[in-house]
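Listed next: structures, encoded as structure tokens.
Bear in mind that the values in this text are calculations on the coordinates, not laboratory data. Everything numeric here is computed off the predicted structure, so don't read it as measured data.
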Structure 1
Amino acid sequence: MTRTSSIPGVAALMVAHCAGMVDLVALPVWVGTLIGRYGLDPQQAGLLATLFLAGAVVASSALAPVFHRVSWRLVATAGFAVAAGSFWWASGSAAFSTLALCHALAGMATGAALSVTHGTIARSAHPHRLFAGVGAALGVFAVVFLGATPPLVERLGGPVLFAVFAGVMAVAAVVSLLAFPVPDRALGPAHEDAAPAPMPRAVWFGIAGIAGMGLVQSMTFSFLERVGTERGFGLAAITGVLVALGVVNLFPAALAGALERRWPARRVLQAGPVLQALLVVVIMNSARFEPYAAAASVFAAVMIFTHTFAFGLLAQLDRSGRALAATPAMLMTGAAIGPILGGTLVKGFGYGALGVAALLIGACALASFLRLPAPAAPRQPQGQA
């Protein structure tokens, strides 16, 4: 039986996290391809991405409360397999209705697989450290994906993007079948946790804050490539920015793991949405390449770094793993709204409107994080466990 503390178990969780969080890496290429290669307007392209993310929210919300009752390996394997099939289907059609159905199915399947992945990490012996590790793996994946995929799409056409997604999901399905682990602190038989205690109230403030940051992340990231293209920065320059973004993403999760006991999680969470919103303002309003490139290169890193600290703090507040099995829901509830909201704002008011929206949403996320307990408070539930 594979454990989360074993090398195969950690490797399986890394692969599952990379596949499940593909939107965090791929949204600029994804939405850009739908606009540039499929001829969709920003609102339509945003809607397709929203359908994927909304499907993940539905699946994660349904699965998280019964996380302790399901077969984690079976859900992960089946979820990634269905997602692979859905994306492969999408690669063979240009009809909007078919693409919409494929995005929704892939989102639900991916959300289910990612829920059991994050729930398993949350119930490991060192959730903050392990989440930092899978986050670092996502950074490596981002470098490869963002360096290779835009040239492939340019050379072979839009459908190759969905073929790449299908391949990523298929690899995750195989690895999950062979090595998906059982948590180090696995629950006993299902009936022993038939009536789990309610989650601490503070957890909901953390969930709301992360959802707000997820909304800003996806709203901005979806149009990061397009705003550069429409400002005339050129494919080579924008691809270079995306690769730089991927390289930068190698470090925030590992840095967050190293700083776990040195930086108060509550302070990190309060700074995260403020910095994120300011970067959006720069990205969406800069007419020069240099400020755009600098802000875009570190944009995703802010979310990764902040979310790693949020994951560790929420794992302390809720030891059952149910809250963090809902990580896809908390991230993607906001993220699901982001592409369609961003597309609507861009279509109606231009790219600058995304900066204004980011400031307003960031203020709401900050208000939520301010309601979290002081750093010492999360230890109390551990003592009660």
Structure 2
Amino acid sequence: MDNVQLKQDIIDYSKEIGIDKIGFASADVFSELKERLRTQQSLGYQSGFEKGSIEERTEPERLLPEAKSIISIALAYPSRIKNAPKSSKDERRGVFCRASWGVDYHVVLREKLEKLNTFIKEKIPGASNKVMVDTGELSDRAVAERAGIGFSGKNTAIITPEFGSYVYLGELITNIPFVPDKPLADGCGSCTKCLDACPTGALVQGGQLNAQKCLAFQTQTKGFLDDEYRSKIGNFIYGFDTCQVVCPYNKNVDFHLHEELEPDPDVAKPKLKPMLRMSNREFKKTFGHIAGSWRGKKPLQRNALIALAHYRDESAVDEIIEVMNNDVRPVIRGTAAWALGKIGTDEAYRAIRKAMTKEEDEQVIVEMEKGLCFQQESSAR
């Protein structure tokens, strides 16, 4: 079959199944990316969540030996919640970043890509394809940039002319040699709004991210959150997207094109206190369908405690004391003690002192001491 016609047929079919953007790229080695990844590795800037070796992440033929082309797709997601619930003094809420609203995008994109895969194989029975979404070895953003989906912004996100950076990305490697699309020109110019807004300096320079300092990464860690980040995540339960919000390309961008990606207001902005006592079953029922659940409930409960401390929510003191006294997980007990100190009521300080007489975990005791330090600081003012 004529590959030019096949390419157009794939483009037409992609629209039928609700793919918002599609582009075609060569399967050549991503040489520039390979050098960047080596630099990131040497500097200790990687998150540790990356899959595969640098070679596997930059050489498509290692993933599909007969690779000739890569098809990149993008789906736009909403940036605003319709009828978003508001926090009240006695019922504070956290928030998931926009990329975790609606059904887990890995599931949604994989379904679209599998349909493309089936369509191509029906047209070309000998086609060999490999589907990947985020958790695959290839860099979705590098592929999308080469395929002309968008340009790589200074905030390291792919920015599309139509949807800003509020897009999910996925790709399909194939042995069919398609004519590649042209990459877009860089559109950031002299703008540095994302760099200026990054609260931790994780955006080292335009296009370079120290993932270890990125708050989106920090919200997903499972241990104690470092002190320097606790005051900066605010009420974020999962992820952090300020570097996208401030981008001029995202101003007034809000697309609601896919029902499955629509946020449930009470899931995207959950009440914080109920999260503290959630069972595994309740957690899976409430959050199991969204991308932000992949690390389990412990990081999210830890972040919920920090958010309650951020609000200095005195109505939560009794429940946080209960967590500090009875939770079997040291990270949660210790963060609860720290949060109590941050909230700073007399009852909270008394509870920390009492709990310290029974606590055996050294790290938890350190957190209790930090909590009590807030009282000393308050008295010194």
Structure 3
Amino acid sequence: MTIHQLADLADSAACPRLVVKVGSALLVGKDGAPRREWLTALVGEIAAMRARGQEVIVVSSGAIALGARRLGLAKGGRGSLSDAQAAAAVGQIALAGLWAELLAAHGLTAAQVLLTLEDLEDRRRYLNVTATLGTLLAAGAVPVINENDTVATQEIRFGDNDRLAARVGQAAAAKGVLLLSDIDGLYDRDPRQPGAVRIPVVRGVTADIHAMATGGSSSGLGSGGMTSKLQAAEIAELAGMALAIIDGQPLLPVATALESDRGTLFVPRGRKRARKAWLGGRMRLRGAVHVDAGAAAALGRGSSLLAAGVRAVDGDFERGDAIAVLGPDGTTLARGLSEYDAAECARIMGHHSREHEDILGYAPRSALIHRDQLVLI
């Protein structure tokens, strides 16, 4: 079945596996204490999903905010990286205990999973996450996932749980991702402006869609804004998942949004093969190559990327690293794993394959990026 409206996310046939992301501002009050009444109601909704046959994965923010209150840290624990890491170390225990307690009241077992960016960017570790989530769900547990903020560095982290939720959904082969936010969807401009209109359905995240987004979180507690949600939607659509943004503030947020059909649904594209979906969702790219119009057209026909069509090389990448392929106008056309390092790419760019052996001193590979290691964006 295809998900084409918000209500389909509550259908166990259309969406047998769902990721629900909860933001800090919803879970933690302005006083730094958990909003127990609201969270208790949400857990009841999750229990109802399980009762109708859906498997549920929770991606939960809130550890830093909870820990900051207990440690007495200013700025919600986000004044510095060291403050955030310390707050996360304390808050994660409280957060996990809260979910475990409330899920247990419905006879459900919570399973804590802390992830770093590298866990989902490295192919072997990604497959391990996939296997672990599959085993937990098969055993009837509810995985509760958060970024491992205690060890993540500023340079190597997701930075928001919107994109983490999309990547987790991809790893778990979910059919839908539900982002509970402090706003009820994507608007055509800043929703505080007069005449702003909510976009109910988005079929493909384009440059025009990105132009509608405003960065930053209005609450001051979270780390993501609409821009991060659109980036999550891009990851989801490449993986063949629907993603919805709904208002998480009502006491029963899921039922309220789905019954009133109020939110924004990003309709999925056709699901790609697992490896290509993983490539398309990667967030850390080591460099880029710029291609001419002929190479761009060939990629669109499903061809590999040949060095003859490359006009410039950016970055300091090695063979096997993920890089972007940029078109003549600078837009990203594809991502893939390079068969050469950056210096070699620079030497053979613009040259036909028959010239490569003389340039490099060894027999060339079949392509700069083989089509099996490349995904169009």
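Here are a few things to note about the model shown:
- Per Rg/Rh (Cα atoms, Kirkwood Rh), for residues 29-68 alone, the highest-valued of structures 1, 2, 3: 1
- Computed 64 for percent of Cα pairs over 22 Å apart, for residues 149-284 alone - originating structure among 1, 2, 3: 1
- Look at relative contact order in percent (Cα under 8 Å, 6 or more apart) for each of 1, 2, 3: the largest one is in 1.
- Identity of the structure behind 44, 21, 19 (criterion: semi-axes √(5λ) of the Cα gyration tensor in Å, calculated), options 1, 2, 3: 2
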